[in-house]
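Several structures are given next for inspection.
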Structure 1
Amino acid sequence: MAALFDRIRAGLARTARQIRERLAEVTAGPGATSGQADADGGAVAKVQTLEALEDALIAADVGLAATTRIIDAVRAEGTGTIGERVRRIMLAIFDAVRAAPEIRQRPHVILVVGVNGTGKTTTVGKLANWYRTAGRSVMVCAADTFRAAAVDQLAVWAERAGVDLIRAQPRADPAAVTFDAVSAAKARGREILIVDTAGRLHTRANLMSELDKIRRVIGRDVEGAPHEVLLVLDATVGQNGLVQAREFMSASGANGIVLTKLDGTAKGGVAVAIAHDLKLPIRYVGVGEGLEDLVPFDAATYVDALFIDKW
């Protein structure tokens, strides 16, 4: 757990630094730390602290709705420091999100979707490695048949992760490739099948309908499949990712998020916005380019990485 905390904390360093810098000028004032104002000066300091906190959360892409809830709750609560209150409220936001599905079927089919450039294919490779390292037998499917480079890239990741790869000829029907992969996973007794789909804009109805076809093909062959539809979002795009997520939830049944490039942004607060606005679980976060730089999301670790030692 210590190693996990260190990696997430390192990934959130830019976001945490931005929050710290925005609060630095006011948090040392009277009443700012305790949140208790028994004199005019303390009351002013508390107001300034809350205004600075609000600005910092908005700048970190926590989002207007989630920020308003946090600030209102901090004002209403009467116990603990402001930092402790923020922590409790953020954890409550994450706790309200439904849990990830358990692995019950063999194969457990994971469909990975998203727009171009989010790190989707890289995420598939890292995710395959994570499951294999955890002792699961894994197969990956290259269903992005329209971009030869994507198949080649996934082949490299599959080799690095030490897992099976199912691929087809360029321009093959993605649903047919996926069907073949499901059959192969069943025949070989693989526990996990991860399907890499083509990157697509959420505004392209024909491409989004292709995802629905893939889902229907999988569902006919494995009960309840796909068991997870993981939407890969680029943390650097901040609130724009929520627009993408809403469309993918509707078209693909996305029921989980992988938040990538967390180490390259000061907008890491978008994880709170996702939980608050979309009620989707964040399953994993990407914190680097290496094979092992995909870690399971843990709400307490995330919140502490943003705020610990800052109050």
Structure 2
Amino acid sequence: MKLGIVGVGAVGAATALAVVLRGQVRELVLVDQNRARARAVATDMTYGVPLSPLVAIKEGQYDSLADAGVVIVTAGINEKAGGAVDRGDPAGRLRLLDANVAIYQDVIPQLVRAAPKAVILVVTDPPDPLIDIARHLAGHDRVLGTSTYLDSLRFRVHLAEHLGVSPACVEANVVGEHGTSSVFLWSSARVGGTRVADLLAERGGDINLIRQEVEGDVRYANIAIIEGLGASQYGVGMVAARVAETILRNERAVFPVSSYQSRYGVALSLPSVVGAQGVVNVLSPEMSDEETHALEQSAEMLRAAVRKHVPASYPT
């Protein structure tokens, strides 16, 4: 199985390492406009291959992506470089859209010419509108994004800390935009079939205060990480590697990832069945009236962002 990564900056390199350690691909191709950097990352990781399942790691150009089943796109301006690190900015990651649309207009056509059958996995911020841009440029719907999968994992980690359980035992999702308008599905969050809200109530404390604290920690986790590290890279790299192997192995696993949703007229994140063609089915999670309204607002925010870049004549 062959996997490509376009963009070997902090996120691309972290993704590559996660792919190698998971050991589900036989060939990994790294493409970057700075070929020396891509070559150095490939060489560095190759020296660790004797300690991992066998994988051939190489730097290449777009034509090296031929026959790849999945191409992960991490190329673009990141939050720190793009000035999207202000907790008070309602635009959040959407502030990066104009700059990264220009990059996608260069990257996606070259990717599609080299690997026309590949599923495209968007990781670049902001992923949701860039999925619509990539669909338009690629001319197909085999495009999805990591989006709120990472937010959902962060949500589960913080809930687990409050409840004193393993994060793996928490079932909780964040949907909508991977950004400031993301929607936390508290109404359906559960541990062992028991509602998280009931468990928190049993432990005492102000549930509204806990909710505010958890949502703040999750919504601005990227900024807190950037303040200490310079880039939020490892968590999303692990998520991208997991989604990519699910596609390559046609696992039909369910993740809260983003793809075009005809109901909302835009790409956004919902629990989705992921298989060989990308998103093969989208589920309708239980939502309260408040959450349903918040998701509609998130969709409208994304529609407004996409309208500036996708022609009105583009079929949706």
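No value in this document is a laboratory result; all are computed from the given coordinates. Values in this document were obtained by computation on a predicted structure and should not be read as measured data. Cβ atoms are built from the backbone, for glycine too; each structure is taken alone.
Key figures for this structure:
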item	result
Value 33, 49, 16, 1, calculated as P(r) over Cα pairs in 20 Å bins from 0, in percent, assigned to which of 1, 2	1
Per distance in nm of label points 7 Å out along Cα→Cβ at positions 121 and 153, the highest-valued of structures 1, 2	2
Structure (1, 2) behind the derived value -13500 of helix-only ellipticity at 222 nm (-39500 (n - 2.57) for each DSSP H run of 4 or more, over all residues; to 500)	2
With FRET efficiency 1/(1 + (r/R0)^6) of positions 233 and 273 (r between Cβ atoms, R0 = 25 Å, to 0.05) derived as 1.00, matching label from 1, 2	1
Among 1, 2, structure where mean count of other Cβ atoms within 10 Å over residues 73-80 as derived comes to 13.2	1
Structure with the greatest value (metric relative contact order in percent (Cα under 8 Å, 6 or more apart), set 1, 2)	1
Cα extents along the principal axes in Å, for residues 177-256 alone from the coordinates reads 42, 24, 19; which among 1, 2	1
When distance in nm of label points 7 Å out along Cα→Cβ at positions 49 and 113 is computed for each of 1, 2, the largest belongs to	1
